[in-house]
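The data blocks that follow each hold one structure.
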Structure I
Amino acid sequence: MLWSYVMEKQSSSRSRLRRAYDSLCAGELYLAAALFILIVVLVFISALTRKIGLPIQWTMDVTKLCFAWLAFLSGDIALRLGVLPGIDMFVIKLPPKVRIVLAYLVKVFMFALLVFFVYYGFKLASSNVKRTFQTLHISYSFVTMSLPVCSVLMMFSLISNTVDDFKKKSDR
């Protein structure tokens, strides 16, 4: 059901920029699925080899790296598809116009928070350049870069959703 929704969103005729964005979103979905499968396989292999007395040390570091990226990519996918959980028991009692204004205020707040994440995420990643994983000997900034990179993707999703909302309202 979710997959058909994503593909339907991509197949409609849209501008070149929109098709590029839709391709990016599809790639993001495939990457998230691949990361999830990789995490499951690595944790299973790690547990199995540890049980037989031959632990593979690097699997947990790769799992940490993949999990950081998966968490933020999944957040962007959920934001884009509008499936983030929310508490609306108070908002639902408000008049429709107030709900619309409140929804846009929340989007502005989210965008400001994402700008904060991008700015300080890049600072964090640059401060972690010399820090390395124990077994992989690669920079830990590959993990911390997931925050600012995925925050930029979330900003695109937020803008895209807002533009779509305006288009739907103008079509009525």
Structure II
Amino acid sequence: MRPKLRGWVSPSFLFIEMKQADILKAAADEWAVNNGVFVVSVEISKDNDVDVTIDADSRDITLDDCVAMTGYIQERVDRDVEDYSLTIGSAGLSSPFKVPRQYRKFVGSEIQITRLSGERLRATLLAADDRGVEISWQRKGEGKGKKAMETVTGHLDYSEIKTAKPIIKF
């Protein structure tokens, strides 16, 4: 039998008491803003396993960042009210983008996009805003010389993108 929850139920916060979930998310956001990083996601499982993913615009996430954020959250979210386990981690270079700010971080870089239609594009990310991205990619030309490649530039709304992630070059 599921415990009675107070407040509304969000898909991200199904089982942890809503007040505690709100405090946890607010603490993560507050720490992030004060330390030059941003929260990519906060996921809470049915067993109250809390996974917070963070990223930064112009630097790498360090172990010290993760440890400091863990301490900050644990000082503000009372385990006596609702027990939980907490994991803080970085988004990772090969992880798909989840928020527009991650796209903006990679403007000028090559990314791999899978559209909702299943079409895959290897494109250069030209711009990103809160609605979508501007990209350029190569495709086979039409008409004479079909083997010739042409550069195409276009806009994709985030709602058209199934996944997108950076292409890592070594």
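Computed from the coordinates by the stated procedures, all read-outs in this text should not be read as laboratory data. No experiment lies behind these values; they were computed from the predicted model shown. Cβ atoms are built from the backbone, for glycine too; each structure is taken alone.
Using distance in nm of label points 7 Å out along Cα→Cβ at positions 87 and 119, single out the structure from I, II with the greatest value. Once distance in nm of label points 7 Å out along Cα→Cβ at positions 87 and 119 is worked out for each structure, II has the highest.
Here distance in nm of label points 7 Å out along Cα→Cβ at positions 63 and 79 was derived from just one of the structures I, II, and that gives 2.1; the source is II.
Consider the structures I, II: one of them gives -7000 for helix-only ellipticity at 222 nm (-39500 (n - 2.57) for each DSSP H run of 4 or more, over all residues; to 500) as calculated from the coordinates. Say which. The read-out comes from structure II. To test your reading of the models, identify which of I, II gives 4.5 for distance in nm of label points 7 Å out along Cα→Cβ at positions 31 and 95 when calculated. The correct label is I.
Looking at FRET efficiency 1/(1 + (r/R0)^6) of positions 55 and 127 (r between Cβ atoms, R0 = 25 Å, to 0.05) for structures I, II, the greatest value goes to II. Quick one: Rg and Dmax of the Cα atoms in Å came out at 20.0, 72 when computed from one of I, II, so which one is it? The read-out comes from structure II. Please state which of the structures I, II yields 22 when relative contact order in percent (Cα under 8 Å, 6 or more apart) is computed from it. Only structure I yields this read-out.
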